[in-house]
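Student: Following are the structures in question.
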Structure 1
Amino acid sequence: MGVDIGGSGIKGAPADLDTGTLAAERHKVLTPHPSAPDAVADGVAAVVGHFAGQDGPVGVTFPGVVTGGVVRTAANVDKSWVDVDAAALLGDRLGRPVHLVNDADAAGIAEMTFGAGRGRTGTVLVLTFGTGIGSAVFTGGRLVPNTELGHLELHGHEAEKRASAKEREDKDMSWKHWAHRVQHYLAHLEMLFTPELFVIGGGVSRKADKFLDDITGIRADVVPAELQNNAGIVGAAMAAAASAR
């Protein structure tokens, strides 16, 4: 079972880890505001409880740095999450073992295993565009965890304050204008990491035809996530399964 906590929604489903697909239609609830730990835990419990008969460990993503199940940063949810042992909190609420993982790292693991990153052995950056910008960096197929490259400075601002999907919606940008901002962000990352591939994930991956052709001048391949916005759920389920071995 995988659950993906985002700034606007909490969604989850059981996953088939042989195919990298969802084993049932995902269930989603709105992220509460304020998004404090107990309120979000209620949302996670509602999602998990929707799938009767499921047992075993649950993988849960979190939009921030996670080490040993403890939240270290909380840029796009309530700051009261910082230093909370979220794996223990959610495990107590669900009555099941919980494995917590950074949201973009989970999406990246899924894309590298089942999606657009399969077979790539060079440096790959999986980027999730949503309320913020998440990042997962792989080299030689191995994850460098908790990179959080959405917080890099870009033109005097945090990159996610200029190029997240939420920023496009809030500023009512055209897809073309937003693509121009994303292009500048990718160029900055390319200068730093020289990747062979960028995988563009998050909800915008379903609408790649609206913006991808307007991202030019990037030497690396730029492709949409194949698992689209389900990548985090699948990656969380993968992490839970790995922790149970």
Structure 2
Amino acid sequence: MRSRTANRSGIVIRRRVTPAGDIIVTLLTPHGKVKAVARGGVRGPLASYLNLFHHVDVHVYQGPNNDLASVKQAVLEGALPRLAEPERHAFAHLLAEFADALFQEGEFSGQAFELFAGALRGLSHQPDPEWVALVLSHKLLALAGFVQNTSHCARCRAPDPAHPDPLGGQLLCSACSSLPAYPPEALDFLRSVVRRTVRASMDAPVPAAQRPALWRALERYVTVHVGDVKSWRQLLPVATPPADVPA
């Protein structure tokens, strides 16, 4: 931050309260991530503004000897109360953790901000939040440069693979995989989600019974290529493999 004071508008994607009562937040803004601390924030008016998924405008001050900028003022620009609903909250957490892992502080990414903001709105308003999360997870990964290979087998490079890769979340040919092939709808999703628009993907949802396999593939791909994502633990009813599928 070149100036010691600045206004930043962004969405709270991480929030932590310290034993001293400070609130440390990470905002995703059109100019990348901003991390700041509200000193004594839990005892003041900032506590109600600096909540997860809130869109806020903050006035921050960067002291010469401080690693973190300090939040001096905050104005709530938007909130999505329905994200507190259990069937939506876990997916919002997952996308926020993705955004935190994929986009770095100071990195300019207006596209990432708009995509993430649209994802939260979709989770809040759409009747199928799981499908929103699955589509937008792939879109966020692709924007950051992480795209699952679907054109050839991840092991032998044979063309047109159609079977799950239980270790890396990619696609394998029949000779390299011991698992059944994906159903046509799930396979079409994996092959097309990156190039399709969000609207087109939303209009062609994969049946609910096929989604756990897609979540397992995504989890393993993210673990291998991005790192550990704790929010998977909140999605265990969705992401836990059946007994006959290798973990």
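Student: Using Rg/Rh (Cα atoms, Kirkwood Rh), single out the structure from 1, 2 with the greatest value.
Tutor: On the way: 1: 0.95; 2: 1.03.
Ranking 1, 2 on Rg/Rh (Cα atoms, Kirkwood Rh), first place is 2.
Student: If you rank structures 1, 2 by distance in nm of label points 7 Å out along Cα→Cβ at positions 21 and 53, which sits at the top with the largest value?
Tutor: On the way: 1: 1.8; 2: 2.9.
For this comparison of distance in nm of label points 7 Å out along Cα→Cβ at positions 21 and 53, the top structure is 2.
Student: I have 4.1 for distance in nm of label points 7 Å out along Cα→Cβ at positions 85 and 149, calculated from one of the structures 1, 2. Which structure is it? Walk me through the numbers before you get to the answer.
Tutor: On the way: 1: 3.4; 2: 4.1.
It was calculated from structure 2.
Student: When Rg and Dmax of the Cα atoms in Å, for residues 93-228 alone is calculated, the result is 14.6, 50; to which of the structures 1, 2 does this value belong?
Tutor: Values: 1: 14.6, 50; 2: 14.9, 45.
Source structure: 1.
Student: The value 0.60 for FRET efficiency 1/(1 + (r/R0)^6) of positions 109 and 205 (r between Cβ atoms, R0 = 30 Å, to 0.05) was derived from one model only; which of 1, 2 is it?
Tutor: Numbers: 1: 1.00; 2: 0.60.
Working through the options, I get structure 2.
Student: Now for a separate question. Quick check for you: by relative contact order in percent (Cα under 8 Å, 6 or more apart), which of 1, 2 is greatest? Don't jump to the answer; show the numbers that get you there.
Tutor: On the way: 1: 23; 2: 14.
Ranking 1, 2 on relative contact order in percent (Cα under 8 Å, 6 or more apart), first place is 1.
Bear in mind that the values in this text are calculations on the coordinates, not laboratory data. Given the structure is predicted, the values throughout are model-derived calculations rather than measurements. Cβ atoms are built from the backbone, for glycine too; each structure is taken alone.
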